[in-house]
Structure formats: C-alpha cells, structure tokens
1. As an exercise: relative contact order in percent (Cα under 8 Å, 6 or more apart), calculated from one structure in 1, 2, 3, equals 29. Which structure is it?
2. I have 2, 12, 21, 22, 15, 9, 6, 4, 3, 3, 2, 1, 1, 0 for P(r) over Cα pairs in 5 Å bins from 0, in percent, calculated from one of the structures 1, 2, 3. Which structure is it?
Structure 1
Amino acid sequence: MTCSALIGTGIPEVWQMLEHYHQLTHQNGFFIRNRQEQNMRWMHESVVQSLESQFFGHPTVKELLPNLQNQVKTGQLSALKAAQVLLDSWKGNKTKNGPNAIRATWLK
C-alpha cells in the first residue's frame, strides 16, 4: 500500500490500517507486553548510563584512567586488573594513602 500526503492519495487507507493494527495489538496483549519490555530496557539503560557517568566522572578514576589505559595497551597490565583498580578506586576500597596506594598495591 502506498500513500502520498503531497497529492493526497491513500491516507485514509493507511490510517485505517494503523487503527486496525492498534486495535489488534491491544486485544491480543502484544502492545502492553511490548511496552512493559520497553520500560524494563529503559530502566536498565538509565541505570547503566547513570553508573557510567558517575564512574568516569569520579576524580580518582579520572586520575588513574590514562595511565592504566596505557599500561593495558602496552601489555604491562591486564585489562581485568586495570578494571579492578578502577572499580576499587570508585567504590572507595582504597588503602590509607589514596590513589598512590592503589597504584602500589595493584600495579606491581
């Protein structure tokens, strides 16, 4: 089916088809199920975006990240170990001397 708003053809037929689809998906429950799944995805994506923003905005993470990335790139440190250093610094699982202590502990 084709339509054109420019020349005014097929609009009522397309609109009727859309109304039929809307009615059908409400009757068979697809619309509600789909909306529920979308809401769950949006919730999870919102949490991930917020956590990512908080994580990469954390002062210690910002300080450690460039050096850790370089060490991972050059093979001096595994990606998993670098990630753990960053996560520990973000969560506050630091020894008494802050970021330098994290470097001393993890980067040996």
Structure 2
Amino acid sequence: MRVANPIASYNLMSLGVLTLQIQIPSCASLKEKRSRLKPLLNRLRREFNISVAEIDHNDAWGSAVIACALVSNHNGHTQRALQAIPTWIEKNWPDVTIIDDQIEII
C-alpha cells in the first residue's frame, strides 16, 4: 500500500522580511525613543498581522533598525503586504523618517 507524501500536498510557503532603517528626530534619551517606537511596532503588528522587532541601533537615541516578517502561501501577497508598510508609516507616523528599506523574499 502506498502512502501519499503529506509534504507534497501543501502549498509552498513564502517568507518575507522587510528591514527598515528609520530616524526618530528630537529624542533626548533611550527612554523617549522606546516610548515613541513601541506604539509604532504595536500598531504595525495590528495593521499588517506581522512580526516586528527592533534589531539594531538599540543604543542610538534618534535611529532604529526594525524588521518586519510575514509568512504566507503566495510570494505576490507577501511582496505587496511588505511594500505597503513604508507608505503606511510615512502617512500615519509623520515624525518618523525612513532612511532605507529592503525586502527579502525567501
């Protein structure tokens, strides 16, 4: 009796990572930076259903590097969803400046 391969019946998954280098001007301390960054990260989680974290420049007062990760079953959906994030940030968080953004689809 032949058993079907359970892995073969699944669609391929798409993992996308968006890395954003942002500037948060006029922060006078790490505490102030975190108090301004935390609501942004929480809102991104809710709006886009993504995982998000600060991954670099943790000790810099006015800048941060954040990563946004998304898993879906279609590369196109992953790409479109991650491309919408920088535009959304610029529209809804005018005090945050995006210096660089990069998307990697795996």
Structure 3
Amino acid sequence: MKDFRVEAVAQTEFEEAAVWYENQRLGLGLEFIAEVDRVLIRIAHTDRFSTAPIATIHGGVIRREFVDRFPYHVIIVETETLRRVIMIRRGSSAPARWRSRI
C-alpha cells in the first residue's frame, strides 16, 4: 500500500467548506465531512482507480475523485510510493488551480 497524506492547504479547504455547509443547514456540514472522508479512505486504500488520470507529471499522475452528493473534487498526486491530496475543491472552481500545488 502507498503512503497517504493530505496537504495542510487541502485540509484547510475541507474544514472551511464543512463550516460553510453547516452554516447553510444544521447537520449538512457533518454530511459533507462524511462524504469527503469516504473519498479519502477510498484513495488511501484502493489499489487501482476506475477514473483516468487528468494529467501526467514527472514521476506520477494527477487524479480527480468525485465527492458524492456535493459538487466537490479531491485532487491527488500519485507516485509509485505516495498518494498526496493537494486540493479539495468545488467542481466549479478553476481547474488549473491544482497546478500551482504540485
């Protein structure tokens, strides 16, 4: 199994989004957290992904995993030894933002 980590900036994005959803409706933030956690667990423990990489970089690929029920993506850098979450973002935000985080 590959090492797994969530970058601090991605964790902050996640926490800010959870607070925003909770402010929209009591309990919705917790539902968002549960859905993102499911994606993070899948990323950490899945040997193979069904989605194709969205980009290739030296030594690895960039992958995008979708969050159920919410318009969010989890963007990861995957190498032979590591899966690193670099962004947890709304699907409507600029797709190239992740490039600055590699």
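1. 3
2. Going label by label, the one that fits is 2.
FYI, it's all coordinate maths here, none of it is from the lab. Note that this is a predicted model, so its numbers are computed, not measured.
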